[in-house]
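*Asks:* Please go over the structures that come below.
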Structure 1
Amino acid sequence: MHSLPRPSLAAGLLAAALAIPAPAADFEIDLTVARQGFEGTHCWVHARAGAIPAGMGAHSGPQPLVIMTLQRLQLSGSDVFFALHDLRSADGGKSWSAPAELPGFGRRPFAYGGKADLEITVCDFWPQWHAASGKLLGTGHTVVYENNRVAEVRPRSTAYAAFDPATGAWSGWKALAMPDEPRFENAGAGCTQRVDLENGDILLPIHFKEASAKRYHATVLRCRFDGETLTYAGHGSELTVDSGRGLYESSLARAGGRFFLTMRNDSHGYVAASDDGQQFGEPRPWTFDDGSDLGNYNTQQHWVTHGDDLYLVYTRRGANNDHVFRHRAPLFIARVDPEKLHVIRATERVLVPEKGARLGNFGVTPIGPDEVWVTAAEWMQGPGAAAHDPSSLVARGADNRVWVAKIRWTR
């Protein structure tokens, strides 16, 4: 276990004088590995977990049942994914089951645009406990392949499935029905962190565009889930920027009575705030509190919350990591000023170390009131044109580890 140092009195007085929060050193990080072992031609990616409360359904243990989903990636290609698997832990992450394929999640035949020889599957999945239904609801999106390559022009849907603690089994996956409009032909919730409201309604971030368009918009859906079917009930602000592919892979958090949305863009990570989780202010690029750019680009960021405190987990440039694809390792965590919407540099800590492999596709799992896990798999594709050659990653120590960084608050 690695205990983070507490700030000095001088640092605290200086922070108070500058009217910014003192450096956050009120939690410990217990860095563990759920599994490891690189197979050579494929690797495990998209490690994200959900926690079922202790004593629910057939799970009678004293600790939450944590179910982590992940899937294999083929190194000789770009985003070539296969069936979703899960692994489980009922002892606080001390031990994990072997990955087991989820029935019905293999690739299926698919037809689109006059082509009948396509395949479709689910990727970028994220399970999260839905208290109102008593089920673990996972959301992601679909991906379409043509000759084992991602189809250039393709539809996209939000895919979802639920794990029932009473039966110990996953449902088959379904596609969320959206308004029949061209702008929603390519719309999905891949890699997005959601917020469930007290009445059971779900605030689910998605990104969307017409199938042939270049630029995505981000929005937050309001959905309802009855334990079987997820339904669309509306959506809020439609956010984008005039840069690259727009805004996508967004994640939502609630802290201090407000909502915060962090979004991926090719050049910068972006953030926006809302009072109701639907209508958001203008997106702004992520910066440190000194005004400098955060250095995050073309990858995800996600949230950790504790009470009214808000933290961002992210990757960035400038960490002796130029050898890492898009600087997607190490994973950092730092406190966010919720009024000024910037990252407080003095609070930044390394959460998951860099060993050559990218870590940008990760997840956040609340375990209890004072514990949150961050899960990330070492993505074993090499940098740039050498994606199929992982030798440089292996030389730096990467082994397709599935990291579980356990954050425990000490106050």
Structure 2
Amino acid sequence: MPKYQAKKVFTLKSANDLKLELSLVRNELFLQYYTDNLTSLSNLYRLRSDIEDSTEFTLVVLNIDNFKILNDFYGFVVGDFILESVARKLVDTLRSERVYRIASDEFAILLNKKLKFYDLKNYLNNLLERLAHLSFEYSDTKIFVDLTFASASTSSIENIFSKVNMALKYAKENLLKFWIYEDDMNMGDAYGKNLKFATIIREALDNSRLIPYFQPIMDNKTDKIVKYEALSRLMDEKGIIYSPQNFIPIAKKIKAYDKITKTVIEKTFKTFKEFDFEFSINLSYEDIINQDIYNFILDMLRNTNMGNRVTFELLETQKVNDFPKVIDFFSEIRRYGAKIAIDDFGSGFSNFSYLTKIKPDFIKIDGSLIENIDVDKNSYIVVETIVNFARKMGIETVAEYVHSSTVLSTVKSLSIDYSQGFFIDKPKPVASL
């Protein structure tokens, strides 16, 4: 053991040194809180703070088009490269403006002045010219990037983020390169309506107010009702009834669509356990490829022994990307005696090869062709062609939107097998059957 040990020396820091050190730490934390880690741009928190400190400003938001596709195709490493490259391009191009990264594929520009509508429009046009069709090179591969812009020309900065986001959404949905929100556009009314309907949908599902209505289908040879089509209706707490076009798009956005599909199927099967008629249920392509709904339908067919009375209708206008999956589904339900119909045929691409792949039992001819078939020669010729083709394929036909006696007479003269429409009867709830 050594005779002498070195003594530890403690150096006390002065109060000023401590203050300086704390100040440096505070500044570092401040920078981290307000900085985007990937691009080193200021982030959303800093943007909100800068807006609060500004008396006059213009906010522009831009989004990378199809970034998810780029990210999925090239991988997340290249995705990060794209984000960093766009950030650098924005900083280099917009030297006098503040640039922020505010979301995954979204950036913002903050101008220190309030631009009136036409000045803002000119600014965005100029911005678009300077930032159009960007290309970045990664490992000898050129990656092309386009941007969509949005801003707001508004009398009030209240809810400025919502206003600009509404404009961006509108630009994206309508394939525009930029859009400017204005107070007289009433975009906020649409968003308010969507929020209201989201609440109505959830409450209706929780309180069993999603109600199938049933529209009869008549056999044109016997003039007798032989089957019914189930149509979804939603009732709010005041008893007001809404059609699918009012609630289905919103239901899909709030992830309630699957529950609606299952509810309609379950209630329809329950109804026709009591009524000895054939019945049909509408399905979308999304329903068919949804494994949960797929299994639910097979369970219903397996457990009810009603397969030989049900027809599942698929919209002709729906784009089918996975034919093997659709064919597999139809093969499975046919094992239980269920039939297949192509709905609204003639309203979309009317691809006859579509019919040869799916081999439906019925074609429902769209109402846009039937509506004026008694006076419109072109509609008559198109429908006649569809009917002749269907007959050769052994497919039965149904005329939709039969609204008058003259339309019904014309439909019968073409030897269409069945008719459906207001002239025969309107959709009604089960109590009215």
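Read the figures in this text as sums done on the coordinates, not as results from a lab. Predicted model, so just to flag it, every value in this text is computed and none were measured. Cβ atoms are built from the backbone, for glycine too; each structure is taken alone.
*Asks:* Looking at Cα Rg over 2.2 N^0.38 Å, for residues 44-219 alone, point out which structure of 1, 2 has the largest value.
*Replies:* 2
*Asks:* May I pose another question? On percent of Cα pairs over 39 Å apart, which of the structures labelled 1, 2 is highest?
*Replies:* With respect to percent of Cα pairs over 39 Å apart, the highest-scoring structure among 1, 2 is 2.
*Asks:* Oh, and also: Of the structures labelled 1, 2, one was used to calculate relative contact order in percent (Cα under 8 Å, 6 or more apart), giving 14. Name it.
*Replies:* Details: 1: 14; 2: 10.
The correct label is 1.
*Asks:* Can you rank 1, 2 by FRET efficiency 1/(1 + (r/R0)^6) of positions 60 and 76 (r between Cβ atoms, R0 = 41 Å, to 0.05) and just name the one with the largest value?
*Replies:* Comparing 1, 2, the top value of FRET efficiency 1/(1 + (r/R0)^6) of positions 60 and 76 (r between Cβ atoms, R0 = 41 Å, to 0.05) belongs to 2.
*Asks:* So helix-only ellipticity at 222 nm (-39500 (n - 2.57) for each DSSP H run of 4 or more, over all residues; to 500), computed for just one structure, reads -14000; which one of 1, 2 is that?
*Replies:* Only one of 1, 2 returns -14000 for helix-only ellipticity at 222 nm (-39500 (n - 2.57) for each DSSP H run of 4 or more, over all residues; to 500), namely 2.
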